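Structures are listed in the sections that come next.
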Structure P
Amino acid sequence: MNVPKPPLFKDFMFYCGPVLFTTAMGLGTSEVILYPHLTAKYGTGWLGWITLALFFQTVWGMELARWVVVSGEHGAQFNARVISKIGAILFITFLLFVGLSVPVWATSAAAALWEIVRIPADIKQGTVLWGCLTFLFVFALIFFSRIARKWAETISVITLIICWIILVIAVCCCVSPAMLRSLGKGILCFNIPQEIDLWTLGSTIAWAGTGPGLLWYTYWMRDAGWGMAKYIGPIPGWFGKTTKQVRGVYPVRTHCKYKTTGILPTDDSEENISNLKIWVRRSHWTIWLGYFVGSFVTILIFTGLSDVILRPRGLVPAGFNVVKYQAEFFVPVCGAIGASLFLIMAWLLFFNTQLGISESLVRQNADATTSLFGVNIKKSYFIWWGVYLVISFALIFLLAYHKDLTIFKYITYAAMTSAVALVISMGATFIGSITLYRNLPPRIRRTVQPSIVWIFLLGVGLIYHLYWVGRAIIFKMQLF
């Protein structure tokens with residue numbers, strides 16, 4: 001089958017939409033909460049370890065993206081070729097759903113919004129009210145889109161750019177030689193304070209950038225039509241038309257068995273080889289510039305602001321103050337108005353995170369259901385949305401009123417649960433990068449297969465994450 005010709009660079013949303021959607025999702029998972037917490041409590045000595053994690057996770061995401069453009073299959077399908085379809089559903093899809101299904105980011109967005117409006121007077125009631133409304137807004141963006149992810153992606157990219165502009169203004173007003181020295185030392189010295197909470201540090205390493213959410217980036221790449229995924233078509237919104245399904249991608253029933261295969265290029269003509277080279281090269285540049293650089297700069301901004309503003313005053317974000325203290329970032333810029341500006345930005349970031357995570361969880365579950373039972377993908381997608389809405393509203397109430405549950409506590413458990421899925425996927429990607437390209441025609445294989453350097457770095461990244469996940473779990477067990 002022929003390799004589609006890549007669109008021109010002027011098609012901004014095609015190339016940048018999925019990766020910036022992924023980057024925006026990561027800001028609310030770690031940058032706004034975990035990085036300020038660690039910095040305010042322990043300084044910046046751990047920053048080098050996070051930078052390494054972000055680097056290795058980007059290598060992993062790059063290899064997942066490579067398979068999308070070559071085969072049209074998303075990352076979970078790539079992993080399923082190594083650990084089996086059931087293995088991928090149980091140890092990747094299910095673990096991600098368990099770890100991230102609680103709508104804590106809608107609750108965090110609600111806490112930020114309540115700090116501005118103070119309606120109703122009780123913070124718990126306000127968290128429930130604004131949390132539910134935030135979540136309904138998330139669902140409405142999906143429901144009324146012609147293509148399920150389209151409005152969500154567009155709004156997420158716009159708000160991400162707005163947030164970046166606001167953050168750059170804030171850091172320009174607060175930057176100092178002391179801040180730069182502290183950040184540089186943290187990146188280069190790899191110092192871990194003896195008293196540091198390794199469970200929180202392990203959670204932050206797991207969620208460097210978007211962490212396990214990079215797997216979902218490949219779902220959106222496939223939906224957008226990168227490379228061979230152009231033959232698949234996107235999941236439609238409620239009012240969108242169901243795209244014609246391509247045999248072997250969305251599974252069809254054959255003699256009571258369900259089969260999911262990709263669409264591999266077979267023609268090794270010069271045009272196909274040239275198109276494949278362009279697709280692979282652009283998939284690399286997109287993830288390194290849009291995801292790695294974007295996430296790294298944002299990490300530095302939040303860490304630097306926390307080091308010069310929160311840490312000297314002993315303000316450690318936790319509980320319902322998980323976003324309130326970070327509003328102090330903007331007080332030096334324009335006083336009380338600046339604090340409100342940050343809270344608005346925090347609402348946007350948490351809203352983006354909840355939007356991305358919700359769409360991703362429903363999408364992966366719908367895809368798994370279709371893969372197993374041959375259900376129409378649109379029907380499966382919205383059935384899972386119904387299930388997720390019921391679960392989410394119940395858990396928003398629980399998060400607000402259960403005395404032992406806090407936003408910060410849940411986020412660390414969610415990070416470590418999803419970190420298990422991350423290392424399993426990394427391992428499967430490592431093996432698949434060595435074995436799965438062998439089935440391609442020789443010229444095509446030489447064009448698209450990963451080099452030994454990337455495979456080596458992927459293996460090192462797997463060991464690195466296994467080490468930190470194990471160390472965090474051992475630390476937690478010693479506390480009981």
Structure Q
Amino acid sequence: MKALSIRWRLALWYAAAMAFVLIVFCVILLMLTRQQLLSRVDSALREESRELALELQLAPNRESVNEHLRLRFFRHDIYEFLVADDHGHLLFSSQGASQPHAKALSKATRADSSEYLSVKVGEEPIIRAMRQDIDGPIGKVTVLTFTSLAPVDADLRALLWLISALLPLAVMFALAGGYFLATRALAPVQEIVRIADSINISNLNRRIEVPNRHDELGQLAGTLNSLIARLEQAVEEIQRFTADASHELRTPLAVLRAEAESALRKPRTSEEYQQSLTTVVEEATRLGRLADQLLNLSRHDAGLTNLRRERLSVDALLLDIVEQLRPLAATRSITLNIGSMKSFEVIGDDLLLRQAIFNLADNAIKYTRKHGEVTVECEADTVGAQIRVIDTGIGIPYEHLPRVFERFYRVDPSRNTDIGGAGLGLAITRATVQLHGGSIEIDSKVNVGTTVTIRLPGASRLASVTQVPAYQ
């Protein structure tokens with residue numbers, strides 16, 4: 001069975017709620033109307049009973065009661081009267097008060113001492129009676145004044161028929177009104193659906209109009225716009241990544257092809273073949289390194305990096321990296337210093353952290369002019385370790401700092417080509433640091449130098465590391 005739409009469900013709920021309220025209102029109205037009509041009947045009975053009691057006060061003896069009351073109360077269009085002594089003998093009965101009435105009322109008064117009684121006599125409509133005990137010249141007598149409730153029942157039936165006729169109409173109007181209001185309320189949803197359905201990868205720059213940002217639909221539209229914006233950014237990054245990766249792969253492939261074609265074009269000496277093969281090996285190595293970097297980043301993105309959890313001494317790790325890079329720094333006439341070294345332990349993967357910090361120190365050496373300095377230091381506090389790589393190199397312009405950790409991003413493509421590298425080192429470093437629960441930031445000034453700071457939590461604060469996609 002096909003489920004109803006939200007529009008119809010809202011309309012039906014609205015109609016059901018309205019029907020429930022109307023039914024409760026009608027029931028209360030009927031009860032109050034009946035109570036009001038009975039109250040009017042009781043007031044009239046009280047007035048008639050009071051007049052009959054006044055006449056009884058004028059009767060000189062019991063024998064003259066019937067004759068004294070007969071002139072005024074024997075015939076009455078609405079009310080009937082019964083007067084009995086304290087032994088139950090009838091002293092007076094009006095024309096419409098039959099023996100069954102007397103028996104029924106007598107039985108009811110013995111069972112119920114209430115002033116007002118509702119009594120059913122045979123097949124006749126229910127009668128409403130008032131009982132009044134009077135002490136007068138003729139002694140104690142009981143006066144019963146009663147009337148039929150047929151007019152009251154007729155009025156209630158008329159009101160019930162009116163309610164029965166109007167209630168379905170009211171529910172139908174409520175259903176129609178609920179459907180109209182639901183349609184008006186959900187109209188923006190239809191527009192959101194229409195626009196969202198028309199958005200594809202070719203027009204991710206399109207957005208949903210938000211007429212009112214403060215209501216629920218406005219918040220929904222705003223959330224969808226944020227989602228579309230993130231999708232647009234992700235697609236742009238994928239497209240840029242694809243283009244950059246293609247560009248990086250195309251260059252070494254072109255060199256490989258050119259060298260191979262050149263070697264095959266004509267016979268060469270063994271030295272020339274050796275030189276061509278050397279170039280081929282270098283470009284193949286470059287391709288292999290690029291493929292490894294791309295594979296590492298893909299594993300980080302998918303959360304598939306196998307992180308070995310072991311206690312590492314940060315100062316020992318930094319000292320090993322510095323000793324490993326001293327020959328490279330010496331060939332470039334750069335002084336590689338060891339700054340403040342606080343002993344500190346973290347939990348992580350020795351190989352991954354070593355590669356990340358090695359990338360930072362290697363970049364610092366590559367982008368520092370001759371006779372410059374590169375300093376590696378480590379400070380620690382109760383929170384964690386702060387690893388800094390400080391150089392006196394060419395620096396990075398301020399406007400490029402927010403993007404230096406993006407994949408394939410280069411501040412100056414020409415200088416990267418001269419030095420080598422595909423622009424993936426900092427992206428891999430950031431992914432590795434985030435995978436270890438840390439953070440990385442960079443501060444740089446042109447022609448002054450660059451400082452890269454890595455913050456890692458201590459072993460006591462990070463007993464276990466959760467693998468999450470590191471690159472964002």
Structure R
Amino acid sequence: MAEVGAFTLENLTTGMYINSLVIFREYIQNSCDATDKALDAGILQEGDGQIEITIDKDNRRITIEDNATGISVLDFKSSLINIAYSDKSLETDRGFRGIGRLCGLAYCRELRFVSTAYGEGIQSTVIFDAAKLRTIFYSNRKYTVKEALDEIVSFETSGTDADKHFFRVELISIVETNKDLLDVEAVRDYLSFVAPVTYSPNFYYQTEIYQHAAALNFKITEYKILVNGEQLYKPYKTNVQTRMGKDEIFGVEFRDFYDAADKLVAWSWIGLSEFKGVLDQRSGTADNKMRGIRLRQKNIQIGDKDVFQSRKLFNEDRGTTYFIGEIHTVDVNLRPNGRRDYLEENDTYIAFKGALINYFKELSEIYWKASDVRSAVKAINAPADAEAEFNKQSAPYRKSHHAVYEENQAKLKDAAQAAEKKLASINQKAEQNPETPLSKVVTRIIKNQSGNNPPPHRDWS
């Protein structure tokens with residue numbers, strides 16, 4: 001039988017993840033799976049589960065602890081030493097490959113897992129000497145994975161309260177190059193979208209989202225997660241800052257994706273606004289942390305806010321930056337890849353990708369048409385605006401500039417006539433399909449820029 005070299009451990013830790021903050025996601029998803037099992041077993045009641053992250057910057061130490069099932073002393077060693085040999089279910093569990101728990105080895109000098117199961121009264125601890133593992137990687141001797149683990153792993157047990165049930169991850173002495181892991185605000189910002197937490201209590205449209213999910217018989221699984229005692233929420237809100245000024249989310253729109261057999265594959269929601277411009281993230285302006293259409297499986301984010309933009313599924317790179325929203329996968333064959341930065345390429349994904357491209361074309365049309373409507377309304381109003389401005393000037397100025405003014409007004413009226421025809425065409429389409437997101441946006445812009453009614457037809461003669 002072929003031997004597996006110790007460098008496999010490096011590939012599964014340092015080599016697996018680009019962003020060190022990913023380790024929080026890996027450990028949280030394991031805690032969520034354990035919480036589900038604790039609820040099923042009656043160890044926890046709905047609402048009692050909790051995941052606490054404590055970041056001790058001064059002592060360079062991180063702990064991630066849940067109050068779920070814990071691990072039985074009988075299963076403790078095999079559960080935490082076996083690699084890529086998980087008994088988790090692809091259909092029900094978030095982590096199923098059995099490698100995520102090793103990710104902390106790359107970022108600390110010592111990694112510990114501590115646990116006790118309800119009713120046992122025994123606390124088990126496994127200690128990984130991560131610093132020693134890094135010396136093994138580059139030693140003159142060749143190590144197999146088993147030999148390396150034998151060198152760096154030790155176990156401890158002790159008595160504890162039989163009513164206790166928890167699992168705790170301890171990263172001790174975070175390495176100097178990974179200061180971001182100790183940045184409490186950065187961790188909160190990252191997890192507020194990545195982790196399966198509830199929407200902000202201030203997000204007005206969350207009720208509609210929950211209702212739509214329920215109508216699909218889809219449960220948005222959510223957990224109470226705290227970072228240094230402060231509970232996390234998805235920080236969605238209705239006010240947004242665009243490159244062209246402030247905008248407002250005035251509603252949410254849904255899309256459900258079905259396969260050829262009429263089976264639900266995924267569903268999405270997006271926020272509707274006037275789409276005045278891309279959501280701003282420039283230095284010195286309001287930070288739209290919610291920007292982007294995010295991909296989620298079992299309510300854990302896959303990839304980042306630009307997950308679709310980076311794969312060119314929109315017509316143009318800026319496409320997703322106009323939107324806030326989420327796409328929740330339903331079909332178990334839409335599987336995240338090993339890094340969880342996107343989905344595996346399989347037949348289910350290929351069909352879904354085609355549906356996404358068509359959907360994103362529709363979304364692109366919304367912000368293009370929104371721009372057309374604003375420009376048209378502005379052009380229609382331009383002659384009256386120019387006349388009002390001209391009349392503000394002194395009589396001598398008006399007399400000396402009258403010819404220039406008349407020439408300019410003629411051009412503005414020609415442009416206004418063309419804009420009125422274009423706006424009428426867009427508005428007619430909106431009135432014929434009033435329930436489409438495009439129609440809702442067009443109607444909103446016309447109402448806000450022109451009062452309660454569309455711009456009246458003017459006699460430009």
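Looking across P, Q, R, the calculation of Rg and Dmax of the Cα atoms in Å, for residues 31-270 alone that yields 21.7, 69 traces back to P.
To test your reading of the models, identify which of P, Q, R gives 1.11 for Rg/Rh (Cα atoms, Kirkwood Rh) when calculated.
Numbers: P: 0.96; Q: 1.54; R: 1.11.
Answer by label: R.
To which of P, Q, R does the computed value -22500 (helix-only ellipticity at 222 nm (-39500 (n - 2.57) for each DSSP H run of 4 or more, over all residues; to 500)) belong? Derived from the structure labelled P.
If distance in nm of label points 7 Å out along Cα→Cβ at positions 79 and 175 computes to 3.8, which of P, Q, R did it come from?
Values: P: 3.8; Q: 5.0; R: 2.8.
This value belongs to structure P.
Bear in mind that the values in this text are calculations on the coordinates, not laboratory data. Since this is a predicted model, take the numbers as computed values, not measurements. Cβ atoms are built from the backbone, for glycine too; each structure is taken alone.
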